[in-house]
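Chemist: The structures come next, written out as structure tokens.
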Structure I
Amino acid sequence: MVVSLIVILCLVLLNGLFAMGELALISARRARLAILARDGTKGADRALKLAGDPQGFLPTVQIGMTLVSILEGSFGGNSIEAGVSRWLAHVPALRSIADELAMFLVVSAITAVMLVLGELVPKQIALRQPELIAARLSLLLEWMAWLTRPVVWLLKRSSELVLKLMGIGGAIRQSVSVEELRAYIAEGAQAGVLEQEERDMIERLLRLAERPVRAIMTPRNELCWVERHVPRAQLLRVLRSTTYSRIVVCEGGVDNPVGVILAKDMLDRFLDGKSPSVEIGLRHPISVPDTLSAFDMLERMRDSPLGLALVLDEYGSFEGIVTSSDLFGAIVGEQHEPGNTPPQRLAHDDVLVLDGSMPADEVKDRLGLADLPAEGSYHTLAGLILALLRRVPAKGDKIVFSGWLFEVLEMEGRRVVRVQASRQLLAEN
């Protein structure tokens, strides 16, 4: 019986190796395995090959675990049960049920040992370092795959036939959604692999494909522009007062842009003793629809030597301009001048002062809002306030939404400049 116990323990450990290898290969990240293989980790290349063909190694593992279970039953049902039954027979009260009780005890004991040492513990180990475990056990699994190749081929074809009859044919395609990618980024930040600033930058980059150009452009009411036939003295005043390097040129009003001039070009002419001229320095930027995604705008901007594009709506009306600086800001975050106050936390973590031009999707993420009203019809915090109030806001206006109290702190004409958001734990929409 001692030999049988040793054999069963070995079979349990073998089953644990199969279970550990199976879960490790399923849980392992192929990108991480590729890095380990490139760094020369022994077995990583084999593990990467096995992970790329789950229909090949899964039947191998199942065959191994099935054989182990059969052998365990054989050894447990013969010698061990017989020995336990003889011991129980010495107890007069148990003599009549010694065989049945022995079978129950042996099966229970083997099952408990199998669950702990053959399943739970190995799988917990596999989940802790799936890539390294997969690399260490890849030789065993590869050897088993070679040994059971004919049986695996038959099982693979049989399973494919059954799946085809069920209408679930085709190869297994593994893909990562944007939500899963964001979850990985959050996990990396929590583990300390990514700094918070790096995480924010990556998430902003992912959002570029979802944000239209109009969400990051400079609207026309905030532009520095001049008339095409502006007098020389007025042009010099504009050049002296503006901080922009590119000035939009319009004809007959801001609704009709005809191009841009570079402040540097005008300054060069002035330093050369020539009169600054809009006509001579006029340049023609590209025009893009306001529905173009910010990510696609990156591609367009590569072909724009000016680093600027005019944004038009579906009717061809001028809405604003988008520059390479706008795209840069959408990735790294808003850059604030020394005299400006960035969005900040006040008093405690539940009170925030936010810029009215803060992108709506960033507001949504920062405040943990599930949904926004009329989402997609606006692209800034100011637009959210307009949607909530359903009128032009005024300084001091307050409204509660999704557990947050929004208060308009500052207005500039009809434009919302600053908003305070305070968490209201008992607030209802």
Structure II
Amino acid sequence: MSTKSVFVRIASLLMVLSVLLAACAPAATAEPQVITNTVVVTATAGPVAPAEPVEIIYYTFSAAPDHMAEIEQMVQIFEAAHPNIKVKVETASFDDYFTKLQTQIAGGTAPDVFELNYENFVTYADKGLLLDLSPLMSADTALDASVYSERANSAFSYNGMQLGLPATFSTVMLYYNKDLFDKAGVAYPTADWTWADAVEAGKQLNDPANGVWGLYSGVQFWEFYKKAAQNNCKFFNDDQTEVLINSPECVQALQTMADMVKVDKVVPSAADMGGQSDGDMFMAGKLAMDVTGIWMFSAYKDSSFEWDVTVEPGMTNKATHFFANGVSVFAASKHPEESYEWVKFFTSDPEMAKIRIASGWELPALKDPALFQDYLSQTPPANRQAVIDSLEFAVVPPVIVRQSEMQDGINKLLEQVMLDQLTPQEALDQAKVLLEELIK
């Protein structure tokens, strides 16, 4: 497939997703009235001292731990072009990131700029915590907003305001250890696999004597929303007035997830993993297949074995993840203009995008076809075309204003299923009650 056709395909897929994102976003609440007072300050004559560089703080989850060198390189390039601005980078793991961010905001120590994924963006936007970049963008003759993917850009607008700029988008793949497949004499996964195919292969790849498991696919919110979609189930109806999460299709999807651990025994339980991550186990040659994001390309590139990726399996149909990360300025930042300059440069500068591509740090949310040519030409994995193919089946996650409460609540119920404290039906009946309360 030519570079031009690949780019056209990506662009058309992202355009479809922009419609889905708009449909899935919750309705915006009314804007609060803002009352301003004018203060007149009389200037006094005197010598003007050279301006000291302004320091802004950028808080991110996607840079750590695998892309610290890249973010430092990006900061150096930015500071060389903007000697009046210094960027201090702070990081946290995704699991801790939003708790820490909320604590900082509540304590009056919020960073000037922070990364937000699409799912949590709506919560911060609805609370009025993000600066509207529209006036700055309108006055900025150096920025051509058309460089961004329309879908990605629209994901970070809310109630007519541009409250962030898109940095990246990504999806999830089925990774597989070719050496383990060869050793077991099992054919490599293909894009038309179902989870039944993956389970059957996993049974053949299980090697208890050597601590090898056939497959890893987590039982958590992100995997559940996607597998529910693979079984023709949604958490809500289209206008989010009805909760559908306990439908037979959703129950069956959750049952399949639980069975892979407890019945088929091809997926290790939390106890079996003993505190290791799936990434640790895959790199150690203890997982034949791993369901994880394209952000792991760089982490796995120096593995001691041959590996590749394909479109992940489906159930009654295909559905894959669609993730988008953006960068927003805190509404109460003392340095809004300098913060905007960093956001603009970080998300739109071609050099920044090339650094992302070269390091496998997701896909930049830009429309330059040359970037995708560079991306597809890199190895490993050899089958990067599967990333583009996966976008054909992308489904956006369910998003509500009280997003973190939904995710945390569902994760707790899924954990109870895995501990045999609830059946899938009981867990999703409780999830329905929870979600009905959250969307009131």
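Chemist: Match the computed value 26 of relative contact order in percent (Cα under 8 Å, 6 or more apart) to one of the structures I, II, and report its label.
Modeler: Considering all the candidates, the number was obtained from II.
Chemist: Tell me which structure, out of I, II, gives -13000 once helix-only ellipticity at 222 nm (-39500 (n - 2.57) for each DSSP H run of 4 or more, over all residues; to 500) is calculated.
Modeler: Derived from II, not from the others.
Chemist: Taking distance in nm of label points 7 Å out along Cα→Cβ at positions 133 and 245 as the quantity of interest, name the structure among I, II where it is greatest.
Modeler: I
Chemist: Hey, FRET efficiency 1/(1 + (r/R0)^6) of positions 61 and 325 (r between Cβ atoms, R0 = 25 Å, to 0.05) derived from one of I, II reads 0.00; which structure?
Modeler: Values: I: 0.00; II: 1.00.
Among I, II, the structure yielding 0.00 for FRET efficiency 1/(1 + (r/R0)^6) of positions 61 and 325 (r between Cβ atoms, R0 = 25 Å, to 0.05) is I.
Chemist: Let me ask something else about it. Have a look at I, II and say which one yields 1.6 for distance in nm of label points 7 Å out along Cα→Cβ at positions 53 and 157, as calculated. Before the final figure, lay out the partial values.
Modeler: Numbers: I: 1.6; II: 3.5.
The read-out was computed on structure I.
Chemist: Determine which structure produced the value 82, 48, 41 for Cα extents along the principal axes in Å, calculated from the coordinates; the candidates are I, II.
Modeler: Clearly, the read-out refers to II.
Chemist: With volume of the Cα convex hull per residue in Å³, for residues 237-332 alone coming out at 113, pick the structure among I, II it was computed from.
Modeler: Comparing all candidates, it corresponds to I.
Each reported figure results from applying straightforward, stated rules to the coordinates on display, with no laboratory input. Treat the numbers as computed from the prediction; the structure is a model and nothing was measured. Cβ atoms are built from the backbone, for glycine too; each structure is taken alone.
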